[in-house]
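Chemist: For reference, the structures are reproduced in the following blocks.
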Structure I
Amino acid sequence: MIGELTNVGQFVDRLLEDPLVPEEPVPFLSRLLGSSVCVQSRRKVFCVSLLRTLVQFSPESVTVEEAVRDQPELYTLSKSPPAITQVISEVMSELPAKDVVDELSKIVLEEQFNWHWLLTTMSVFVASCVQGAETLKVVVERWLSQACATKDTHLLSAAVLCARQCSGQNCQGFGSYATWFGSLQVRPTSAFTFLYSFLSELVPYEPVLFLKIHVNKVPSAPANCHSAVADYATLAKTRLADLNQTTDYVGLFGEYTTTEQEGREADVAKVIAHFHQTKQIMNIVLEASVFRRQFYEKVFLTELLKSKDLEHAEFIEKLYSVGKIPHGLYSKWQHLHS
């Protein structure tokens, strides 16, 4: 395949658009770089060019709003074509972490990139390079400060979405999005107001988990910016209510570090496993039924009552027998799974 191509652009075009490119990883790049025709002194130039061309492929095809909406579900390593992530990984292995970060920063500041491939590239990078994740975190926070100071919506979009992408990889060098967002120090007043105005405009497109985090993990606000925070909270809570969601963003055992759905499934699995071993209801479940009632009924029970396999059914019957499942929900569960 590569032998037929005359430049990097053609290679990327084929990689991203040709239906004949295999779905499974194929070491395209390592074969090329290991061949006798590859001049060693040009390896770095070639890899930087390939990285840039890939990230900038069809830059207008994904809008910011689409990127915000689709990021948690579509722009993940598990959903990315293995052949493409393999090429990105091989490029990363040829370049120092600082060079990768510098090139990504240049691309972002030039405002010519494809959201899908920028975010996918960042996932591959932070998943494979702890030092790179730490460096990238510094750069992302610099973007955010610069964007708020200059009222640059495009750069602020990049900072926020890249922070989410990196934190979604659960890499040691970045931490969770909730921790990152809650620890922001945005000053002066005009910069903080711009940040919250930006977040308010995204509310109709935001995934539920991020709305919940923004409501619960408010960064330190200047004294005269509390109205901006309150206005945003009202918008976010209204949107959550429209979606029949609570404002509670943590599961039974702590923050969701992946997607909210994965967190719910993990909570239920842990509770069921404990019951299967001990035949006892975990205290944390009983406490949630009293002190976190909205979360318990709308989130935990909703997830639990999706199933009627033997282990789930036994636990559900036990919860109902001690008055921890409302009769209406229990009857609906029986009817759906009868």
Structure II
Amino acid sequence: MSKKDDLPEVGVVAKEHGIQVVPVFQTVKFDWWSLRRLINKYNIDIIHCHGYKPSVLGFLAEGRNGKRIIITCHLWTNETFRLKLYAFLESFVMRRVSVLITVSETIKTVLLKTGMRRDDIVVIHNGIDLEKWHELHNFNKLLYRETIGLKKDSIIISLFGRLNLQKGHKFLLEAIAGLSINNIEVMCIGDGPLRQELEVLSRKLNINNSVHFLGFRNDIEELLEITDICVLPSLDEGLPMILLEAMAMKKSVVATSVGAVPSVIINKKNGLLVPPGDVSLLKEAIQTVIKDPGLCSLIGNNARETVVNRYSSERMTEQYLEQYKKIAKI
């Protein structure tokens, strides 16, 4: 489903792999009836929903009290009134669908603590394509840095994610401002409602010449390749894909201990963990990685090994297919 007359990224990728894609362009905000017509027309067997709104729309459109629906819960948060309303509606739906999946034991525990009365919640970790996410060989890092406007000898710290309160960009900017290391540059990849506010903050902290707001990008592998440290200062998370992608590319990751992140990162073994919102400890962790190249290399190698052993897309796909077969009764 899309609000615009163009395919979202998942539709484009599916087409590239020869999969039939039928777009549903929403005419109004909660256009579940267009989806129902599509489900009936193609006699859809399985409806897989990700996120609050898709889960509610999918349930309304399916029309069989959730018998054909799988929901994957990536994150459970209710920090605003709108999210509280969506969370309430989705929890109603979650109790009724055939299969409820979480991307980590942590999120499963949160759901159970908030009153989700199901004893059949399935945990399937996110997985990534290890053939895609790896160190890039024969890649000219210096040339790529130049195209973005980065200095050739800078230490590059990257934050990938929507520019909103949840992702914690301001904590990274404040941490960078407090470091006594001069040759640091920051790439903020993504866009969102806080962009202007964060640009103002970077000027106020006098680090605006070292911070690059790059907006939405499609060259994530290349940007990770030129990254020295990947920082995830989020206040809340599920199991972020960028965490796994950065680790698969042997990057040193400094992340907050929220959501499922602590189930992936073992502190100072395959990454560094800090409490959310703690600028002082975030600054200290970044400084530790910069000043200890041996630790940086060890963390990167261990990070790759962690993803290879536990978070491959092949393993994830097998587990999802098992759930699909249950619903489709194959």
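Values quoted throughout were computed directly from the atomic coordinates according to the rules given, and no laboratory measurement underlies them. In this text, all values refer to a predicted model and were calculated from it rather than measured experimentally. Cβ atoms are built from the backbone, for glycine too; each structure is taken alone.
Chemist: By the measure mean count of other Cβ atoms within 10 Å over residues 145-152, tell me the structure among I, II with the highest figure.
Modeler: I
Chemist: For Cα extents along the principal axes in Å, the calculated result is 74, 53, 31, so let me know which of I, II that is.
Modeler: I
Chemist: Let me ask you something else. Can you tell which of I, II yields -20000 when helix-only ellipticity at 222 nm (-39500 (n - 2.57) for each DSSP H run of 4 or more, over all residues; to 500) is derived from it?
Modeler: I
Chemist: Sticking with this structure for a sec: A value of 12 was computed for relative contact order in percent (Cα under 8 Å, 6 or more apart); which of I, II is the source structure?
Modeler: Computing relative contact order in percent (Cα under 8 Å, 6 or more apart) on every structure in I, II gives 12 only for I.
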